[in-house]
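What follows is a set of structures for review.
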Structure I
Amino acid sequence: MKRNNKLRNFFVVILIAGGVAGCSWFGGSSEPTNDSYEAGKKALNEGNYEIAKSHFREITPSSPFYPQAVWMIQKVPFKKGVAAFEQKKYQLAVVALSKVPLHSSDYAEAQRYLNLANYTMLQEQFQQSTDKDRFILIQELVNISNELGDSKMLLESVELIKTGLEKFTSTKQTMDLINLLGSVVALNKEPEVQQKALNYLLTDFEKFYDQTEVRPQVLQLIGTLKMELL
């Protein structure tokens, strides 16, 4: 009996010792690291994008860091594009941001920066363009401002459309621009934008009223704006 008690006490001591050792092993362990992954993160934060990608690509599929490395590689075009945008290198920004994959968590923000870069470049083109090219540029600028929904851009859009309507005299172009103005106020409910559009239409109402093909569109748009602003 005494022998059994001694054996039991011996095993208990062994188990306790093993448990204490195990706790010290786990407590003293640090998070696993990977030199290539850390080097890639450092290069990415410093703006060395190609070096960052080369470090991440050193990580093999068998490594537990591989999914993170793939994710970080996918972040490179976004980081590169935003940096180029902030440096006002808009063409480079467009190239980089266009490479952000659809499934990326940065995709929506990349599209916003992409629109902003394109808008800025189109504005520069607009300032140097002829009347023939300006009609198309106005449409492109207004479409981007509609997508972004930015109040400042929307006000600029109304002003651009007003400029176009004063420049272009053909019935088709006038109707297209009125439709474009309608899209601005339909997609965006900013009172300031709606009021600006309404004021413009009322100021030039006689000119529009005299054009029988344009008149129904203008009257409908004025009615819609007045209802929205009530």
Structure II
Amino acid sequence: MAEVWEDTFDEVKKKNEDLKRKRIIDGIMEKVPAVDPDLVFLTPREILNGMKENPTIKEYHRKLLEDYECPRKRIGLLFPASDRIPWTKATDALIYRNLYASIKKLELEDDIAVFSVSPLLGIVPWEWYDTMPMYEASGAASFLVRRRGLAWNAEEFREVIRRAGAILNGFFVKNHDKCEKWHIIYRTPSVHERILGTSNDIQPFPIWPHTTKKSLAESYLKMRKLLEDIKEE
């Protein structure tokens, strides 16, 4: 009887977990319809498994590191990925709307190449924003994972950061010399800061940091000031 009860308990537990995960994904899809439901990663383990095993993600990494050639520009800008996708000019993500408005205001369109730093994809060139895997990786945010009642594993999270940092470093090995000067904008502390730090631990490249304590989505004026500083350097 004990074995029957254990099997029944495990089955019920799995069904409850599956139902919880479905409710979370349904909520994400309602908020961000562009997300591919097969590319939603709600915990560090799911992100890590996606990096290791998901064919769409693995093919993206291959194309990035083997096929991509960075355009030659005066400024290369690393920018935080957002859970709201796509990141094109029609985006609902305020952080990207502020970025595009600032680039236009400062007449930087011809001088800058923008790349998003992502815990899942490593780095995404802005010319790929239309065709990139439309993912959601809120599993990299510990507060959100715990608030949803899901499993947070710190070692798995660190492995995600290590892998993303290695991808970023591999990108720089091939492309750092394509832009005259590289900059990064990020909130501190943040997952994007940790990815850059991990990349630098592997092999440092000159990248000028521009940090903020507040969300970059809050203020267009703050974003414009950061880009003004970058333009003048």
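Some observations on this one:
- Entry that produces 3.7 once distance in nm of label points 7 Å out along Cα→Cβ at positions 46 and 102 is calculated, selected from I, II: I
- Ranking I, II by relative contact order in percent (Cα under 8 Å, 6 or more apart), the structure that comes out highest: II
- helix-only ellipticity at 222 nm (-39500 (n - 2.57) for each DSSP H run of 4 or more, over all residues; to 500) derived as -15500 - corresponding label from I, II: II
- Ranking I, II by FRET efficiency 1/(1 + (r/R0)^6) of positions 54 and 222 (r between Cβ atoms, R0 = 35 Å, to 0.05), the structure that comes out highest: II
- With respect to Kirkwood radius over Cα pairs in Å, the largest value across structures I, II is given by I.
Computed from the coordinates by the stated procedures, all read-outs in this text should not be read as laboratory data. On a predicted model such as this, the values are computed, not experimentally measured, just so you know. Cβ atoms are built from the backbone, for glycine too; each structure is taken alone.
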